[in-house]
Structure 1
Amino acid sequence: MAPEYLAYLEERPAEPGLASLIRLADALGTTVAALRGGGADLPSGQGHALLHPQLQDLGPDECRARLSTHGVGRVAVSTPDGPAVLPVNYEVVDDAIAFRTMPGSAPAAAVGADVAFEVDHVNEIMSQGWSVLAVGPARVVTDPDEVRRLTDRAHTEPWAGGEREMWVSIRPRSLTGRRISPADQ
């Protein structure tokens with residue numbers, strides 16, 4: 001496929017023919033159905049595995065960079081009903097992970113404990129992905145200037161809506177990650 005035509009397909013609405021889609025899917029190591037968005041509403045991980053996958057550990061700098069690219073992650077906490085893993089909107093500020101919640105909520109159970117925080121990305125079409133895990137103590141942010149700074153830097157409102165005025169900060173003691181990609185990358 002000519003590079004110009006590929007650029008055209010990426011930049012403009014187009015209806016490439018089946019032969020073009022087959023060649024493109026083959027070059028990318030995926031399927032025509034995946035290129036057309038088939039399975040887009042399926043849970044992550046339902047796609048096809050790479051023929052020759054490579055699992056690599058990520059260094060601390062790459063973990064920090066990937067952690068900083070997202071807005072939704074999961075915090076693992078202990079609750080009276082047992083362990084819970086909960087999605088939260090978050091920010092990374094000064095190497096700390098911060099999220100808003102409500103006092104008494106399940107994510108608020110993180111305060112005063114060591115917790116795990118995870119963020120990942122799965123590219124079903126390319127059969128690639130990565131995950132980053134941060135572990136460290138969580139504390140409630142009480143300094144008004146720090147609260148104001150976190151609020152001003154927040155990129156989004158919490159998806160769950162409602163009043164979420166309690167900021168929780170996790171300062172990672174451990175930061176690890178992994179990436180799965182084709183063996184030749």
Structure 2
Amino acid sequence: MTDRPYVIDQMISAKSIAARIEELARAISTEFAGTDKLVVVGLLRGSFVFIADLVRELDLPVEVDFLEASSYGDGMESSREVRILKDLRGKIEGRDVLVVEDIVDTGHTLSHVTRFLETRKPARLRTIALLDKPARREVDFKATWTGFAIPDEFVVGYGIDFAQRNRNLPYIGKVRFAAPA
């Protein structure tokens with residue numbers, strides 16, 4: 001599928017992303033004020049750039065952990081079957097937890113991960129997604145905080161990939177495939 005030529009049109013600039021992360025960090029810092037340590041759980045792999053920028057803006061003591069869940073593989077469509085590929089290293093029982101996701105599409109992944117983590121009895125569990133595609137939602141799930149609502153477009157950049165490509169772009173871009181010859 002990646003052999004098909006495509007171009008990337010910028011949708012959200014690096015400057016807009018940085019400004020929004022500052023706003024989100026203020027809201028999160030207010031929500032979790034007084035916590036002894038916030039466990040920030042990044043969903044690999046797409047959230048790694050977002051989580052790095054977000055935790056640097058938080059005015060809180062933080063611990064970072066990662067969980068890897070997959071419902072895409074190398075395709076452009078969710079399989080709707082969520083698999084946990086890598087579990088947390090630390091314990092979250094009785095702790096404040098923020099789950100960081102790159103994009104909420106159908107909602108299956110973040111919904112599944114939230115239910116999975118709730119069984120471990122965190123004190124508070126909140127979610128944040130950089131991007132939200134409400135038009136694609138198939139389950140009743142809404143992240144606590146969202147960076148940007150976007151239309152139903154396939155996007156890359158800022159950690160989000162297309163078959164492991166384009167994660168290094170500093171902005172969010174829409175993938176547009178070239179017309180067949």
Cα extents along the principal axes in Å, calculated, reads 60, 32, 32; among 1, 2 the input was structure 1
Rank structures 1, 2 by distance in nm of label points 7 Å out along Cα→Cβ at positions 88 and 136 and report only the one at the top, that is, the highest.
-> 2
Using FRET efficiency 1/(1 + (r/R0)^6) of positions 16 and 64 (r between Cβ atoms, R0 = 35 Å, to 0.05), single out the structure from 1, 2 with the greatest value.
-> 2
Label whose coordinates, when distance in nm of label points 7 Å out along Cα→Cβ at positions 128 and 168 is calculated, return 3.3 (choices 1, 2) | 1
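Throughout, read-outs are computed from the coordinates displayed, never taken from laboratory work. Predicted, not measured: the structure shown is a model, and the values here were computed from it. Cβ atoms are built from the backbone, for glycine too; each structure is taken alone.
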